[in-house]
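Readers should treat all values here as calculations from the given coordinates under stated rules, not as data from a laboratory. This one's a predicted model, so the numbers in the text were calculated from it and none came from an experiment. Cβ atoms are built from the backbone, for glycine too; each structure is taken alone.
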Structure P
Amino acid sequence: MPENRLTVHPQPPAVAALSEAELLARIFPRLSMAGSYSEATLLGPGDDAAVVAAPDGRTLISIDTQVQDQDFRLEWPNGYRTTGFDVGWKAAAQNLSDINAMGATATSLVVSLTLPPETPVSWVEDLADGLTAGIKDLGATRCSVAGGDLGRGREISVTVAVLGTLDGGPAVLRSGAQPGDVLALAGTAGHAAAGLALLESAENVDALGERERAFLDLQCRPRPPLEAGPAARTAGATAMLDVSDGLLRDGLRLATASSAAIDLDPAQLHVLGEVLRPASELLGTEPAAWVLNGGEDHGLLATFPADVQLPPGFTAIGSVQALGSNESPSVKIAGRPADAGGWDHFAH
């Protein structure tokens with residue numbers, strides 16, 4: 001009889017096994033699309049600084065950070081394992097959405113990556129692939145990664161700064177909503193929150209149905225409607241912002257900036273909630289909280305004059321009202337004050 005032998009599978013290399021130059025050599029080729037960078041990136045990764053064009057003469061800039069065990073878990077209670085691709089995609093999506101919310105177009109990203117030494121090299125390669133895939137698949141065709149930084153730390157931290165251009169015309173701010181305007185939403189509401197609830201639940205990820213898994217996927221890989229921002233600006237949007245922290249919290253931000261009140265249509269909120277029924281029934285909860293307080297869908301909340309035809313992708317969900325005497329900016333539902341919940345980094 002043949003001798004029994006224990007098969008030893010080699011462990012994948014960790015970043016500690018490579019020098020910084022060796023790790024960068026694995027990352028850089030994954031950050032270009034079709035072997036090149038966007039037109040705005042005149043000099044990409046490899047030097048002390050990137051060179052980026054500002055075709056409009058003005059540059060928009062925003063920045064976001066994801067930290068392990070604060071913004072994502074490597075392994076969730078339901079068994080889902082967060083991949084580097086997930087984190088890379090989400091880093092691209094949330095930053096591209098911020099530029100989109102100004103009615104602008106993203107042109108380049110720079111990335112700061114902090115890694116524990118035991119992080120598998122393959123996880124980092126997947127992150128680079130996720131960044132590139134997010135940019136491409138979400139339709140940010142004029143954007144690419146221009147450079148970044150690597151560092152060592154106790155947990156994974158991914159910070160991305162994004163640059164954008166307006167291509168002429170003004171940015172759409174939060175402060176322009178006027179009484180009588182229509183309040184409209186592009187994208188989804190509550191889907192990412194339903195996905196987060198599934199990740200934090202005891203419902204095994206492998207047992208989820210197709211509809212429930214779709215919510216989970218939108219939490220891990222959001223799909224902001226990047227075509228909607230410039231379209232809203234062209235259509236005459238008076239105010240706009242990215243819905244990253246929930247309709248109530250972000251709606252209040254828009255109302256405060258515009259010194260107005262926002263009134264949400266309960267019928268439209270019901271329609272948004274019914275889409276979430278598969279997940280809410282599985283978890284034994286009502287979807288209303290996800291619709292009102294759930295963040296990370298990265299849709300757009302915008303206001304338009306009442307006589308303007310809403311651009312494709314936008315649905316009317318409420319209206320803008322003038323403030324009464326001694327009234328503070330607020331969000332209401334059918335005229336009744338709503339408690340502005342939503343996500344707060346320091347309250348949770």
Structure Q
Amino acid sequence: MSSEPGILIDKRDGLGLITLNRPKAINALNHEMALAILGALREWAHDDDVRTVVVTGAGERGLCAGGDIVAIHDDAKNGGDGAGCATAAFWRDEYILNALIGRYTKPYVVVMDGIVMGGGVGISGHGSHRIVTERSKIGMPEVGIGFVPDVGGTYLLAHTPGELGTHVALTTARMSAGDAIAAGFADYYVPSESIPALLDTLRTETADIAIAKFATDAPGSELLANQNWIDACYSADSVEEIIARLQANPAPEAAKAATDVLGKSPVALKVTLRSLRAARAASSLEAVLNEEYRVSVAALSSHDLVEGIRAQVIDKDRNPQWSPATLAEVTAARVDAYFAELGERELGLTIPEEQQ
């Protein structure tokens with residue numbers, strides 16, 4: 001066991017510095033780390049000595065590979081008490097953190113270098129100054145483990161141009177730097193070799209000025225180049241129709257996308273599509289996070305979340321046995337159950353009065 005703390009928090013030269021510090025786990029986020037970030041951001045919001053918050057990840061592999069899904073698997077397998085279990089408590093604080101980042105009143109500069117997945121998107125995608133590099137690989141891989149995009153991910157995915165977000169969510173496609181900027185998941189492209197100099201410049205310049213010194217034109221977006229067939233196929237009202245359109249489309253990329261979607265959890269696919277459509281019409285990030293919390297808690301008692309993590313992470317046989325096994329077997333009632341209200345255990349996020 002490493003004695004190194006999972007997160008490093010410092011304050012100097014006008015900067016609030018947050019470094020995710022689990023490089024061997026690609027800085028996977030756990031409850032303790034989320035609480036530490038939440039506490040620091042709340043403190044710095046009223047600290048005149050902090051002009052800008054800077055978030056980075058230790059090591060060379062990425063900012064954050066997501067949540068600690070092995071712990072989530074153990075909780076779900078042991079029959080965690082829905083919204084009363086440890087994983088749900090983690091998600092509650094994590095989603096509160098995501099909402100705080102989305103409305104943070106000081107510049108929040110996050111370096112999305114390397115792998116940024118799931119929970120990593122939650123601590124980066126809602127920030128004010130989101131930087132990607134040539135090494136960035138960004139995605140929401142949840143349906144591949146029988147889960148549903150969360151951490152405000154459905155909000156980001158639902159507000160991409162056209163149906164790009166639906167494609168990313170249902171296929172678990174990885175976005176490059178150019179893709180992430182085109183899809184609204186990032187703002188600036190800075191070559192990785194310039195990141196140390198950028199971080200140093202932030203000590204003496206505002207976020208806007210410092211980033212402008214190093215940002216360059218982003219590479220092209222393959223995702224954007226394929227938007228015509230993506231929009232035509234993913235605008236359908238059901239997963240079954242999306243797959244039918246993908247299979248009928250002449251673009252070779254569409255056929256691959258159909259195969260990718262068909263390999264994912266059928267119930268997770270249907271719940272995700274409904275979540276995305278709801279997020280597109282939602283009034284705020286907070287409203288989306290409230291619904292994501294209901295869906296996440298419901299997933300904890302599902303077969304597919306345990307099975308998906310087992311197949312991808314625990315046993316690594318890459319052969320999940322989904323239940324139900326086909327889209328046709330996923331009833332409307334089963335999907336509805338994911339969105340059931342939680343009563344006293346609701347997340348209950350609201351928009352702060354001073355920001356309404």
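Distance in nm of label points 7 Å out along Cα→Cβ at positions 211 and 243 was computed and gave 4.0; which structure, P, Q, did it come from? Going label by label, the one that fits is Q.
Assuming 24.5 is mean count of other Cβ atoms within 10 Å over residues 219-226 as calculated from a single structure, say which of P, Q it is. It traces back to P.
When distance in nm of label points 7 Å out along Cα→Cβ at positions 155 and 291 is computed for each of P, Q, the one that comes out at 3.3 is P. Which of P, Q yields 21 for relative contact order in percent (Cα under 8 Å, 6 or more apart), as computed? Comparing all candidates, it corresponds to P. Each of structures P, Q was scored by volume of the Cα convex hull per residue in Å³, for residues 19-226 alone; the highest score is held by P.
From P, Q, which structure was helix-only ellipticity at 222 nm (-39500 (n - 2.57) for each DSSP H run of 4 or more, over all residues; to 500) = -9000 calculated on? The read-out comes from structure P. In this comparison of P, Q, the computed figure 1.07 for Cα Rg over 2.2 N^0.38 Å is attributed to P.
Here FRET efficiency 1/(1 + (r/R0)^6) of positions 171 and 267 (r between Cβ atoms, R0 = 25 Å, to 0.05) was derived from just one of the structures P, Q, and that gives 0.20; the source is P. Structures P, Q were compared on distance in nm of label points 7 Å out along Cα→Cβ at positions 67 and 179, and the highest value belongs to P.
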